[in-house]
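Below you'll find a set of structures to go through.
Nothing in this text is a laboratory measurement; each read-out follows from the coordinates by a stated rule. Remember, predicted model here, so these are calculated numbers, not experimental data. Cβ atoms are built from the backbone, for glycine too; each structure is taken alone.
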Structure P
Amino acid sequence: MDKAALIASLLMFICIASEAQTDNKFISVKDDKFIDPEGRQIILHGVNIVEKSKGRNYLSWHGPEEFAMMRDWGFNCIRLGIIWDGLEPEPGKYDYDYLAGLDSRIQWAKDNGIYVFLDMHQDLYNAKFGGDGAPEWAVLDDGKPHINPGGVWSIAYFTSPAIHAAFDNFWANKPASDGIGLQDHFARAWQIVAQRYADEPTVIGYDLFNEPFPGSSILPSLMEKLQSAIEFYAQKYGTEKPDISEIMSLFGDPENLKKYSDDFDVYKAFVDGGLSYSQGFEGDLLMPFYNRVVNAIRQVDKNHIIFLETHIYCNAGTPTGITPVIDPDGNPDLLQAIAPHGYDLVIDTEKVAEHNPDRVKLIFERHAETSKRLNIPTLIGEWGAFYGHPGTLPAAKMVVHQLEKHLFSDTYWSYGSSKEIDKAVYFPFLSRPYPSVVSGKLIKYQTDLDKQEFHCIWEESPSIDAPNMIYIPSQWFPNGYSVELEPKASGCSFKPIIEGSSSGYLIIPTTGQKIERRLLIKQ
């Protein structure tokens with residue numbers, strides 16, 4: 001067989017495999033888009049629900065009423081946290097009562113037409129270090145000390161030798177007390193979850209590992225990043241290079257750090273430094289780990305999307321080096337997406353409202369570059385973390401502008417309390433107009449809270465019969481609204497999300513043609 005014939009055969013195999021891998025009741029992917037069961041492009045939009053307390057058995061307080069509220073707010077997707085400690089409290093023993101609790105939440109989501117993707121969550125690896133995630137038996141810290149200077153919780157990632165050792169041993173797949181590797185346990189735990197939900201279309205996929213942290217290599221990579229920023233600063237301003245110990249002393253002080261981070265060129269030099277470490281971790285350790293877990297999942301579930309997260313540095317704009325997950329034969333998995341996070345460096349500080357537009361733009365441009373390079377969809381798994389802060393409306397506006405610009409799906413961090421969500425100043429950017437599904441290809445959309453307008457452009461496909469659905473929240477248009485649609489069409493209607501609600505969907509019938517359509521909703 002010649003080369004051309006071989007390539008043609010492989011392409012045919014991929015097309016057949018793609019059709020065979022799922023049936024039409026599941027959310028799927030096509031190039032860089034999420035596709036609903038009707039063949040429409042879907043924008044997934046919602047919120048995180050993650051319970052980190054062992055005292056509550058890692059099951060959130062939200063009940064059927066809160067799920068109905070989320071639907072009324074326009075959320076069609078939830079990132080629902082799983083804690084490994086709750087799932088596998090002892091090596092090889094799984095807590096099915098915990099899984100039954102997850103079942104209830106997935107059912108409440110299903111009752112309200114909300115999709116769910118499951119997130120294996122961790123922060124600082126384990127509760128022993130002030131975080132959550134791994135069970136106690138999976139903490140192999142080599143007896144090293146845990147040093148936490150206080151302040152911003154995530155600083156312990158950089159200061160704790162115990163956390164570094166625990167992650168190093170996890171990435172090395174060191175054996176637990178039963179002689180089985182930590183990653184092998186982790187993959188088997190995911191397999192248990194995937195087997196349980198393999199035929200459930202409300203579940204759209206699996207976010208394999210929250211905010212992958214590399215372990216001890218974080219320190220030399222940080223030094224390289226700081227050195228890169230220092231050298232650029234000295235070159236730009238014609239000064240002597242600041243001492244690195246001086247910079248380190250500012251690292252946990254948001255006020256002083258602004259001297260350097262608000263200079264975008266210096267900030268970019270920082271995030272672009274140390275790539276040999278961060279991308280080396282992703283290539284040498286993270287991707288083999290992902291492939292191990294996906295192989296375990298695919299043995300029992302070929303229906304759901306695999307969501308890949310990037311090195312924790314990428315949350316703030318560092319370029320990622322992740323590659324597609326592959327099967328044991330080296331073929332790319334046909335259902336995968338990236339689920340990076342987007343946080344400006346002022347997150348979790350009293351300066352959280354002081355988002356920098358250039359930094360925010362860089363973060364999401366980098367995620368868009370990754371999506372284009374891999375040709376897979378993007379769902380921003382976390383952004384925000386505003387926690388009801390009164391000055392964060394402009395910060396939310398900055399992020400949402402980037403989400404819309406790049407046509408990203410998203411889940412806000414997080415729904416912790418009712419007050420934190422629907423009473424917050426930034427709530428209009430959570431419960432906002434958006435194209436939930438379009439019968440073709442979404443080209444552009446934008447919300448304008450100041451003008452109380454929503455603009456959307458899409459190209460319809462003649463092969464899709466299901467209508468377009470645009471979510472319209474009542475709080476955006478308290479005095480009513482007008483609709484301008486080009487080309488004009490009859491048959492448009494409004495469908496309340498729940499009985500008695502003034503929020504709902506503008507239903508726009510498809511034309512049956514390949515044609516560009518433009519929509520303007522205004523007060």
Structure Q
Amino acid sequence: MHRLDSLRLLQRVDAVRLEASRTLDEGRRILLGQYMTPAPVARLIASMFDLPSEELRILDPGSGVGSLTAALVEEACGRARRPRSITADAFELDQSLVPHLRATLRACDRDAKECGVRFTGRVVTHDFIGAATSALGQGLFQQRAPETYNAAILNPPYRKIHSASRERKLLRAAGIETTNLYTAFVALALRLLEPGGELVAITPRSFCNGPYFRPFRRLLLGEASLSRVHVFEARDRAFASDSVLQENVIFHVRKDPTRGTVVLSTSAAPDAPVSTRMVPHDAVVDPADPEAFIHLAVSEEDAGVAYRMRALPARLDELGLEVSTGRVVDFRAREHLRADPGPRTVPLVYPSHLDAGVVSWPRLGGRKPNALADEPQTRDLMVPSETYVLTKRFTSKEERRRVVAAVYDPARLRLAERVGFENHLNYFHARGRGMPKVVAWGLATYLNSTLVDAYFRQFNGHTQVNAADLRSLRYPSLTQLKTMGRRAPRSSSEQARVDVVVQAVLDQTGKLSAR
């Protein structure tokens with residue numbers, strides 16, 4: 001009977017969430033960066049907690065109407081070993097949601113009493129970043145007082161934090177360096193947990209890689225250990241009622257740096273069947289990786305891809321190669337851009353010039369310039385016109401590959417002595433100069449392979465490809481790259497042939513080394 005009552009509790013809260021979402025001002029919602037948690041997602045999040053047997057002290061920052069707190073109360077009261085008492089601090093800044101949140105906490109109180117658990121809920125209408133950084137600065141959370149927590153449950157707001165904003169200054173003063181509200185909330189919540197406390201959050205997957213989130217990853221993995229990460233197979237299922245297209249993950253960490261095993265799980269939707277696999281912590285985060293990328297090989301097939309990639313013999317610098325971001329930031333060089341090539345100009349290559357594995361330049365009549373004025377003040381924006389491999393820094397969600405590579409061959413295009421690469425491109429080079437053509441074709445073929453794409457998606461949950469991401473990969477040997485270069489099709493649109501070449505070269509080398 002009690003379990004039916006608890007289900008009705010969350011169902012009532014979810015009905016309030018849907019109604020509140022419809023009435024919220026869209027501009028304010030975007031400003032606050034908050035999308036409230038549907039009941040199936042809330043239940044999945046709450047189910048990941050181990051939960052203490054005596055006192056459950058919940059922190060719920062950015063509570064909305066209280067769906068996550070209600071889900072965790074439901075979960076705790078439904079277990080055979082229920083906590084003796086539950087306290088919850090629910091932070092919510094939006095005054096239009098506060099009456100709904102208060103009603104949810106009253107309902108939680110009634111529900112907890114029915115199963116013999118004492119519940120105390122408090123709505124906190126202060127800004128969470130301001131309140132948390134102030135409390136940490138005063139050391140209030142170092143004592144076992146009602147304000148200390150052993151469970152943090154979060155669907156944090158998602159919005160970039162300006163470098164000069166009040167939030168950024170407060171976070172920096174607290175020793176937290178991050179560029180987005182969602183990682184700021186997670187970092188603060190982790191700091192407010194007592195040792196051994198649990199944190200479960202649903203967030204965008206973007207923190208798993210990239211330079212912007214490096215300080216956050218180091219903080220998270222330095223103070224806590226991953227216990228579970230859940231990946232949704234479809235981008236549009238977690239927050240379907242709000243039409244949110246985002247690659248989300250749910251992750252469970254414990255405030256204890258001791259490394260154990262990690263459960264990786266996946267489902268098509270929050271209430272769909274879940275498949276799981278258990279892996280060592282080092283298979284998710286390589287202790288030797290200075291970037292601390294988080295790799296999510298959620299299936300045996302993914303594990304096979306990861307094993308094959310990590311077995312490759314070389315790092316980029318061991319090949320004598322580097323990767324950099326294009327030097328031409330067009331809005332800063334606007335006065336030097338030219339629509340068409342002409343006297344005293346050099347080619348300017350944009351992502352739009354990449355076409356099926358090669359550079360198709362110029363594209364006359366297009367939206368992008370084709371040339372850069374060849375002047376003393378632009379020389380630092382250029383590189384010698386030699387053979388390079390280019391990749392797009394941003395790909396559309398519709399493109400079949402995350403890494404899109406092409407060869408820049410000056411002989412093929414009969415170009416000038418220098419060339420400019422626009423900032424939305426990465427370019428591979430040999431210490432500032434070009435590389436042998438056979439190596440370039442082999443490198444581009446490898447980067448365009450399904451093997452690289454499948455591995456890249458294990459740690460990259462968005463469409464941005466940073467130079468740091470490309471440096472983190474392992475690569476075939478120079479001999480293997482040359483063999484790929486000699487056999488490669490000269491069009492990356494021939495995906496099957498690209499994959500056959502890469503697989504054949506890697507397989508053949510593996511057989512030879514095994515003899």
Structure R
Amino acid sequence: MRLDTIVWVILIAVGSGLTACGSAEMPEESEDRSLVTVSEGQLSGARSTLNDDVWVYRGIPFAAPPVGDLRWHPPEPVAPWEGVRDATVLASPCMQPSVPASVASFYSVNSEQMEEDCLYLNVWSAAGPEDRVPVLVWIHGGGLVAGNGSDVEYDGTALATRGVVLVTINYRLGALGYLAHPLLSAESPHDASGNYGTLDQVAALEWVQQNISTFGGDPSRVTIFGESAGSWSVNHMMTTPLARGLFHGAIGESGGGFGSAGQAYSKAEIEAAGERFMAAVLGPDVDATVEQMRSVSATDILAAPPELVRSSANVDGWVFPNTIFNVFAAGEQADIPVIVGSNADESTILGGAQGASDLDEYRATVQTEYGDLADAFLRTYPAENDAAALQGRLASATDAMFGWEMRTWARMMDTVASPAYLYFFSRVPPAPDADQYGSYHTAEIPYVFDNFGVSTSPHANRDYNDTDRTLSNILASYWVNFAATGNPNGEGLPNWPVFDREADTLLEFGDTVNLRQGVRKDRLDFFDQFYGEQR
């Protein structure tokens with residue numbers, strides 16, 4: 001599967017809602033909580049415009065600006081400030097490439113004001129300062145090259161009213177977040193470079209541990225959750241020993257690093273890619289120095305061909321001691337409960353149909369990509385005409401990058417004591433183009449956040465109805481219950497059993513919520529064989 005051609009456009013998208021089962025009680029009266037004190041100083045927030053009971057604190061720095069000498073450097077602590085810092089203004093997104101119009105019209109990317117100084121987070125809370133409610137920390141998607149923790153789709157008001165403190169974070173992206181280079185490794189006490197975006201996520205979780213009680217959150221009940229590359233990141237956080245103990249539950253939506261795009265590559269491979277990238281930025285005849293690398297403008301770095309840098313985790317011996325697969329296979333991941341799952345039609349908006357313009361191209365592409373397994377692939381995804389070839393390509397891309405990853409994640413939790421809960425999201429958000437997109441990549445996000453109708457993008461808001469609102473209440477309730485107890489189940493909700501490899505049972509979120517067994521088993525089993533041979 002040629003993932004490099006589509007991964008950079010994996011961008012994130014995107015009420016009503018009853019109080020979730022297991023939610024903590026909120027204060028009867030919403031007192032003025034605009035002024036709070038964190039470890040670096042005082043902040044002044046404001047009430048949410050969506051609900052007066054929720055207070056919002058935006059643009060809180062969790063690390064020093066990664067500029068100048070701190071570019072391509074692990075995050076440093078924030079310098080304390082004097083007086084009261086205004087926490088009512090959104091921070092800028094991290095540097096990232098412009099998005100194709102076809103994608104931008106579907107999602108609220110909101111990257112117009114991007115800056116290299118971008119390590120900030122946002123907090124939503126309806127809890128009093130003496131409360132200790134569970135915490136959900138959202139890691140945005142975007143292929144590790146795009147996205148923004150402050151996008152309106154991630155407004156935490158609705159979830160905060162259900163009894164959690166909701167945090168969204170930024171992290172460095174693309175070359176500024178993941179460039180590895182021999183010169184950068186040489187100056188590191190760990191002989192390691194790259195993984196800066198991952199280190200930013202660790203720093204944000206450390207900030208949460210130090211400060212979330214100020215907002216009524218419980219630092220002993222922190223759950224991280226994310227979608228697409230945000231789900232890769234959740235997978236990464238479970239793998240790196242640097243994040244151990246900083247969170248207590250994990251939710252991965254449509255993305256893992258076991259065999260496809262989110263995997264951790266070798267240090268040598270990533271560093272070689274970094275050398276090629278910097279040669280393109282500085283010129284092929286320039287003998288690069290660290291000082292030159294840090295003096296180049298962020299705009300010039302962004303203008304370099306993005307395909308020259310691997311925006312991915314790398315096995316550097318410090319942040320990642322081994323590949324994601326090997327860490328889980330050895331039972332060395334964080335031993336915490338997880339919810340993981342994917343959507344029915346992930347690839348419809350991701351370019352997954354490449355190589356299937358007609359039947360002949362489909363068969364030729366399959367032969368090139370799958371070699372000795374091409375015949376097995378064509379038995380699994382048969383096609384006798386051009387239309388079937390297109391559907392075969394879309395289905396196989398969905399399975400390879402998402403369905404297989406999430407089933408594998410659930411299966412590999414067998415190596416530790418904590419449970420996994422597997423889901424399959426098949427609800428097709430109603431809209432005139434519903435037949436074209438189906439249950440597309442990111443479709444579940446507004447259901448989880450209970451945020452219908454908030455997007456500013458022309459195609460992101462669908463014609464949501466009572467079926468969608470009921471499903472949103474169920475999903476948001478499961479997520480909040482899980483944050484509270486490590487178990488999504490609660491009174492009035494369909495029972496969600498712990499995943500068992502032999503039973504192969506998952507919970508399907510469709511027009512109704514049902515238990516199902518062996519969903520797409522033959523298709524996912526093919527990729528067991530394919531990725532197994534690659535390893």
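Identify the structure, out of P, Q, R, from whose coordinates distance in nm of label points 7 Å out along Cα→Cβ at positions 72 and 416 was calculated to give 2.4. Mind dumping the intermediate values first?
On the way: P: 2.4; Q: 6.1; R: 3.3.
Going label by label, the one that fits is P.
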- Message: One of P, Q, R was used to compute percent of Cα pairs over 38 Å apart, and the result was 37. Which label is that?
- Response: Q
- Query: Hey, distance in nm of label points 7 Å out along Cα→Cβ at positions 40 and 456 derived from one of P, Q, R reads 3.1; which structure?
  - Reply: Q
- Note on the structure: FRET efficiency 1/(1 + (r/R0)^6) of positions 312 and 496 (r between Cβ atoms, R0 = 30 Å, to 0.05), calculated, reads 0.90; among P, Q, R the input was structure Q
